[in-house]
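What follows is a set of structures to go through.
Only the coordinates and a few stated rules stand behind these numbers; no lab work does. Bear in mind that the values here come from a model prediction, so they are computed numbers and not experimental data. Cβ atoms are built from the backbone, for glycine too; each structure is taken alone.
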Structure P
């Protein structure tokens with residue numbers, strides 16, 4: 001297999017990067033402040049992109065999500081848990097009742113999720129992550 005030669009317009013890349021960088025300041029995450037900023041960006045992108053893989057920002061959402069997941073894996077590594085157990089833990093440790101999540105997920109759906117009769121969708125994972133201010137990756141089964 002030979003190397004693929006690509007011709008990049010570095011001057012155009014530099015100009016567009018500077019404009020993008022002023023808005024997003026996207027970097028590898030090295031500390032908690034950068035992590036919080038990147039999670040906030042990810043949550044904003046989730047609000048706009050949702051599950052639309054054809055959205056103009058879906059590639060950026062993928063990239064930002066991978067940065068968050070990598071940081072999570074390196075800094076918050078915990079034994080893998082079922083998404084429903086993570087959700088139950090978050091509800092209990094924050095002193096919430098199921099009704100407190102009514103704006104995020106209907107009570108009947110939440111009960112079904114906690115009972116293991118329903119899975120957490122990617123969209124709901126994003127909404128729950130925003131509600132609890134954590135990475136949506138914790139709601140995705142491994």
Structure Q
């Protein structure tokens with residue numbers, strides 16, 4: 001049975017920071033089966049910690065759940081909590097992966113952060129933990145590396 005205090009189904013303000021954000025979990029109804037869950041966030045935003053200018057990224061988060069699933073509304077609120085916080089690309093990407101890992105204890109997790117250019121240079125950051133179970137299909141992220149205008 002799911003927790004009664006989930007953010008799902010009620011009005012919740014966007015957390016002021018990732019540290020204040022709560023990642024809700026729910027029981028995995030297929031905990032005995034290995035399968036992949038994918039979340040994509042093509043409009044992720046944060047701020048450059050030096051200039052305060054906005055940074056944009058396309059995130060792909062893949063995980064093979066154990067006993068818990070991350071609840072999607074809480075994940076959206078967590079990702080949105082970066083919007084007014086200054087952080088480097090590497091910090092955001094790894095922090096997202098580690099927080100989801102800590103909340104769900106997955107068998108495998110991979111986060112791909114495809115960052116749009118800052119200072120003329122795109123920075124893509126990838127983090128993973130755990131071992132992909134045999135027989136689980138891990139598709140390509142589907143996000144091309146930045147190519148500019150062709």
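A value of 1.2 was computed for distance in nm of label points 7 Å out along Cα→Cβ at positions 15 and 111; which of P, Q is the source structure? Walk me through the numbers before you get to the answer.
On the way: P: 6.0; Q: 1.2.
Derived from Q, not from the others.
Looking at mean count of other Cβ atoms within 10 Å over residues 95-102 over structures P, Q, structure Q comes out largest.
19.4 is what came out when mean count of other Cβ atoms within 10 Å over residues 39-46 was calculated for one structure; which of P, Q is it? Checking each candidate, the match is P.
Looking across P, Q, the calculation of helix-only ellipticity at 222 nm (-39500 (n - 2.57) for each DSSP H run of 4 or more, over all residues; to 500) that yields -5000 traces back to Q.
A value of 38 was derived for percent of Cα pairs over 23 Å apart; which structure in P, Q was it taken from? Label of the originating structure: Q.
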